[in-house]
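**Q** So, here's a batch of structures to check.
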Structure 1
Amino acid sequence: MKKVSILGSTGSIGTQALDVISRWPEEFSVCALAAGRNIDLLEEQIRAFRPQLASVAEERAALELRRRTADTPCRVVWGQEGLEEAASFPQADVALNALVGVAGLNPTIWALEAGKQLALANKESLVCAGEIVMDLAAQKGIRILPVDSEHSAIFQSLGNYPNSAIRRIWLTASGGPFFGRDWEELADVKAADALKHPNWSMGSKITVDSSTMMNKGFEVIEALWLFGLKPEQAEVVVHRESVLHSAVEFEDGCVIGQMSPPDMRLPIQYALTYPRRLPGNWPRLDLFSVGKLTFCPPDRQAFPCLALCEQAGRQGGDRGVVLNAANEMAVELFLQGKIGYRQIYQLCRQALDDNEFTPAPTRKQIFETDAKVRRQIRRLALAD
């Protein structure tokens, strides 16, 4: 039986991971859970999965959760120390990092340092610290298993072929809720509009990122690190049906891709069971119903955030840190109604322009830069 620690258990990926685990009680057990402030849902998860440890963000929430779950064997902790304990929990075979944002970077490192198999859904770990994370994984002999549907598709399509056989990868994008609109038509977009993804059910931050195509750009950077590719080997293609989740084009001209319904439980289960494949108890892909599949290039004028990510991927260094921090803060302000939709791009571009380039940031420098850029974006946004 594989023992799993889930970081971000009350979020979209975390809850779907627990759904997968609940279908295979003979294959998995949950030994640790980590969440933010949603202790109502976390209490339900503790009672359903009986972990040994649960971590929350704040002491007050932890004390309340302790009171509620005093009749269970679960020990409740909090803060960064609690999160570290969950990420490196001794009994865990696998750590699934489903945390959102740069807050997931330290847990990624903690899990790798503890020698855990890492199922990674936190793309910011690689966007902000790809070199640090991949070097550590190599030192520990750990193969990071991607949970994002696109990177899982590439991982499955690659098989055992060496990187030298790869010509390029095709990362598919749904196009989001604003496909077909031009830049001018996006001026009056509200948060409620940006949160209407046509195909996927995700958290609010990543749904907004999908609408701006920032998420797809971050996935390009993530793929470069995960698969050891050069920037010119990653191509984004808009695929409205979200059936082909990504593909690999090999040097001989063959293209191998992975298709399935748009359901995150599939890549989650694959990451947890790799290299095995267990049956999936969810809707299957019916090619007769799918009909045709369409593909087109992204509109970089309407969605300029994609170009910012491609620029950051080419430059390397701390560009991913700067861009991610600016975007996280800008999206937060947009969801609060404090800035307009197009300001997300404008603020991110200004952050890249204004912050001096650091070629090989340390872990300490990454968090210092992150904090500095967040302050800058808030100041710029609220000054308008």
Structure 2
Amino acid sequence: MKSFKLTEKEMNDLADRFPTPFLVASLDKIEENYRFLRKHLPRVKVFYAMKANPTEAILRKMASLGANFDVASDGEIRQLHGMGISGDRMIYANTVKTVPGLEAAARYGVHRFTFDDESEIAKLAHFVPGAEVLVRISVENKKAMVDLNTKFGTAPDNALNLLRKAQEAGLRAAGICFHVGSQSLAAEAYEEALLLCRRLFDEAKATGLALTKLDIGGGLPAPSADGLPVDLAVMMQSINRQIERLFPETEVWSEPGRYMCSTAVNLVTSVIGTKQRGDESWYILDEGVYGALSGVIFDHWTYELECFKRGDKYSSTFAGPSCDGIDVVRRELMAPKLELGDRILVPNCGAYTSASATTFNGFSVAPTVVWEEQKLYREETAVS
């Protein structure tokens, strides 16, 4: 699958109208990613992990396509409710919930929850009695960029015990969930987790506990500056074969986030400062790791920087605008000589970028414009 990527002319046309930095989101690409997943995982019910990118235009596009939503806080529940999205389309998939979060869930009709510890059961039973719960188990995956199983997930051998206790507390013990980790590059991690879940489903059935739901979490990868070393279609097809073989009658859910939005957004940023430090050229950008490029810190992410300029290339460092020395985006990148005002395009910038940006040093969070709306503007301007 190709990423959405502006041409140099398209980038400059937009930058002549919007001050940098800004993000450009393609809703057509969001739809393409959604339909690609539905094609290769046809039985999987999608709960978009809105934490990856909660831009309202993206949420509305996902809702119009029929997607559901993975929420993690009262803020996310309230945002969706304010857009007219029912709590029936949400799963509260943060295994540890705040009181405001549970109050919002009760108020707006969220009835699906995940948990991984006995301490959550009483909270759920009090605020959302009769709620449907899935226990999250820990799984191993050494090929995930971000490990999510150190902090989350009970030991598999404790899963059914927790579900029974939840049922005794008046909750509906519905199933099991797992997350192989963010940016997983191996279908084998899903396959092994599915085998483990099948064993737990069988053990539950043997003891009179009928489980009907399986949530395979997120983790599907997106390309970085180094590309994507796996074939997504083949990866999804492998996962789907295991689902069909092991869970032919089970309702299966997934929580894609990075996969859904990463390739649909570009960042446009500008050079606001230049330095020569020894043999290394330094370029200071108007966006950095405290803003939309926070993945450098949080995800160990390497962003592609498209300079467009021609000419000889030299070892260069690109840094953000803040007064913190950690605000460095790329080091020793071969790049042409740049000048103040030169614009740089950063593709594949849609996941955990604007969502985790801060206002450190008083810098504003980069706004997002919708590409399809800008195309319409250009067409109308050309006609007039």
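Laboratory data are not the source of any read-out in this text; all were calculated from the coordinates shown. The structure presented is a predicted model; accordingly, all values stated were derived computationally and were not measured. Cβ atoms are built from the backbone, for glycine too; each structure is taken alone.
**Q** Given structures 1, 2, which gives the highest value for FRET efficiency 1/(1 + (r/R0)^6) of positions 79 and 303 (r between Cβ atoms, R0 = 41 Å, to 0.05)?
**A** 2
**Q** Something else: Computing distance in nm of label points 7 Å out along Cα→Cβ at positions 135 and 191 for each of 1, 2, which one ends up highest?
**A** 1
**Q** Identify the structure, out of 1, 2, from whose coordinates relative contact order in percent (Cα under 8 Å, 6 or more apart) was calculated to give 20.
**A** The value was obtained from structure 2.
**Q** Looking at mean count of other Cβ atoms within 10 Å over residues 239-246, point out which structure of 1, 2 has the largest value.
**A** Top value of mean count of other Cβ atoms within 10 Å over residues 239-246 goes to structure 1.
**Q** A value of 22.4, 72 was derived for Rg and Dmax of the Cα atoms in Å; which structure in 1, 2 was it taken from?
**A** 2
**Q** Another question, then. If semi-axes √(5λ) of the Cα gyration tensor in Å, for residues 183-326 alone comes out at 45, 16, 12 when worked out from the coordinates, which of 1, 2 was used?
**A** Structure of origin is 2.
**Q** Additional query: Identify the structure, out of 1, 2, from whose coordinates FRET efficiency 1/(1 + (r/R0)^6) of positions 23 and 359 (r between Cβ atoms, R0 = 25 Å, to 0.05) was calculated to give 0.00.
**A** It traces back to 1.
**Q** Kindly point out which one of 1, 2 the value -10000 was derived from, the read-out being helix-only ellipticity at 222 nm (-39500 (n - 2.57) for each DSSP H run of 4 or more, over all residues; to 500).
**A** Here the read-out was taken from 2.
**Q** Given a value of 16.1 for mean count of other Cβ atoms within 10 Å over residues 119-126, calculated from one of 1, 2, which structure does it belong to?
**A** Answer for the origin of the read-out: 2.
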